[in-house]
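Any read-out appearing in this document is the output of simple, stated calculations on the displayed coordinates, not a laboratory observation. Quick caveat: nothing in here was measured; it's all calculated off a predicted structure. Cβ atoms are built from the backbone, for glycine too; each structure is taken alone.
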Structure 1
Amino acid sequence: MLESVQDLTTRVSKKLGLDKATIDKLIEADNEHIFDIKLNNGKVFKAYRVQHDNRRGPYKGGIRFHKNVDLDEVRALATLMTLKTAAVGLPLGGAKGGVAVDPKSLTKKELEELSRKYVAHLHPHIGPDQDIPAPDVNTDMTIIDWMVDEYQKLTGDTSKASFTGKSLGQGGSLGRDSATGHGGVIAFAQLLKHLGKSDDKLTYAIQGFGNVGSFFGLIAEEEHPNWKLVAATDTSGGRYSPIGLSAKKLAEFKKGGGRFVDYQDDNATIISGDDLIALDVDALVLAALEDAITEANAPKVKAKYIVEMANGPISGPAMDYLAKKGVVILPDTIANAGGVIVSYLEWLQNKSSQHWPQAKVNQELQKYMVKAVDQIYKISVEEKMPLKEAATLAALKNLLTVS
């Protein structure tokens, strides 16, 4: 993924006429923190925090706990965060963190110890005006609350603005849990509006029915009755029904600890993640992990639209192939920016000791997402380039105006 992100940045930078030194500075990270976390029981885990670029404001980016986390992945995700915050016009930079661990293999006590020791190592390099982490894959508000508490103990900071994605009781924002999925629905609806397809009936499938994917489905079901969810997968497999699936029932099943391989629906057939990619649907919502679509399976894609709700779910070569095929791809830097937008709003609330009603949070989210889609669609048409390149172009222009 790192190579794809850097290649895209370089390619668009050259279209802007930038010299090699400027391009290298856009790609290279400001700081890389690589360290080991040793638990009291002797277990050791490799940990990272890459601070990519802060020319627009404090570094911002999630922390993921996943067994496959490595330095190149964190570098790529940090670069994407820089592009994302710039593309949607936030006064923030880009960073990412991670620990190479399967959190399911840890007890709750071990997970808390890991979370607190991550902060203990990094606390001189993070903070409300320096670097503001948030949850990502396999991290949640409970983990972030531990981290905020540890940061407060070590620094005396009581603003709670050191992290976002907190529980409401610890200074979290209303609407933060649904923000990424909600933002994706807003962005896709706005794109369809530009394409003159707002009133069309469409079928869609969600790969990765976790937090992001489930909220996308729930909000789409409520706000866009002309969109029909026909397939969804999780890590165990999935279900497909041409007459439609209920996002609400799926979400309730998942909330109860269920896996889709065990989901009962007389009208639905069992499918795999690979089957979902090849379904004859109007739209694919990719909300799992990176590289879900590669050169190997890109020719199987039948969808007209792809919404990148995960970070980097389409490899560079696959992206080029699908663009030539005429598939309209709503890029991750815009599609999943709802999370960082509401994180920014949470940070603003913490900094001013305020707590906004959800209506205000949703109103601000809508404003940012619509403006971002309008901007990249305009660039795409004027410059005759795919939306992915248009989003990168918008981000680079915003970065260069403050350098």
Structure 2
Amino acid sequence: MRVSELTDDVLRDLSEVEADEPVVVSLFLDLDPSWFATPAARESQINSLLNALDAHIRDDGVSDDAREALEADHARIEQFLRDELDAGGAEAIAVYSALALDVFRVVKLAQPVQSRVHVDLRPLLEPVMRQEDEGDWCVLLVTRETGRIFRGGLTGIREVFDVESDVKNQHHAGGWSQARFERSVDQEVEWHLERVTELLFRAFRRRPFAHLVIGANNESLRPALTGETHEYLLERVRGWVDIDERVAADDEVFEAVRGVMEDHLAEQERALFARYEQARGTGGPAATGVQEVLEALVEQRVETLMVQEGAAAAGTKCVTCGWLGPAGVRRCPVDETELDEVDNIVEPAIQAAIQQSAGVHVVAPGEGPDAPSPAPFDAPLAAVLRY
């Protein structure tokens, strides 16, 4: 079975999964090579996860119908992990299974996650929310006579185009005068760069990307590349890298540009925090805390939901209209339906945000010298609002 990227479409599909009984399995397998590089270590981890799922199935509180459904999920997950797993360089995978609801989805993740099994009414999405990978990154590597284009995202990149031009060797003029020869070579390099950047623009029009990284191992090429590249693409440049593109394999190119990707994501987080702080400080469109954020989600005013990593808070949900509220509310204010108590309202909040096409940003703990900026709020949930 193919392991898919974690895209907005995948998240949207998973956000709509909800069962009447806890039969939705969310399994996270850590593939961090520093811990699970050997087959024995990975096999031990798989055994531990399957045993944890088996223990849940045999719990006295599980109904006969749920037990039968979960046994089918156990068998399918075990078959995948033992016979079909090919993560393609991912740092982790997430397996979502509810065969009773015709759900079996495996996604690869760009960062390690804590290995665990979770069984509930709905998929556990919070651990993967910082790892969406739409393939929105493009990498262009250029020399005076070659050009290579890669596409991908946080889980890896692959080469999609390779072009080579016939440019004379600049250091062997033959019988030409040196000045005339150098002008000829410069013209051929210019034609080559025009060809490469036109190919890049055609690739963008065919399948747009949000971010561009350019690698040029010759400093003199940067001004020329900037002059030849379409302004639509220049707006998407997130950084330049120095790499010998003629010998670099896909994984080497990915390692060279990964820092640019991570720096850009960190800058996006800082900008999001700044917007939130400014709005909160002026009484503008921001919400803090479970009750405020849930109210905004019900009213579909959330632009970006922010979740503290690992956060949990009790709440309530209406099974009829989907209304979300804090713990202690008995009846839905919309249709008077008796509300279901939810042990952790964070997951339904994430699902609601995804279904409303709002952004979801999980905030990692701000500890250590290399940690991200600490969140400007202490509550489990906060949000930047549309209005």
Next item on the list: Tell me which of 1, 2 gives -11500 when you compute helix-only ellipticity at 222 nm (-39500 (n - 2.57) for each DSSP H run of 4 or more, over all residues; to 500).
Entry: 2
Item checked: Answer label among 1, 2 for the case where FRET efficiency 1/(1 + (r/R0)^6) of positions 100 and 148 (r between Cβ atoms, R0 = 41 Å, to 0.05), calculated from the coordinates, equals 0.30 -> 2
Checklist line | If mean count of other Cβ atoms within 10 Å over residues 20-27 is computed and equals 21.2, the structure in 1, 2 | finding: 2
Margin query: With log10 I(q)/I(0) by the Debye sum over Cα atoms at q = 0.12 Å⁻¹, for residues 204-355 alone coming out at -0.51, pick the structure among 1, 2 it was computed from.
Written below: 1
Next item on the list: Tell me which of 1, 2 gives 23.9 when you compute mean projected area of the Cα convex hull in nm².
Entry: 2
Next item on the list: Determine which structure produced the value 2.2 for distance in nm of label points 7 Å out along Cα→Cβ at positions 28 and 348, calculated from the coordinates; the candidates are 1, 2.
Entry: 2
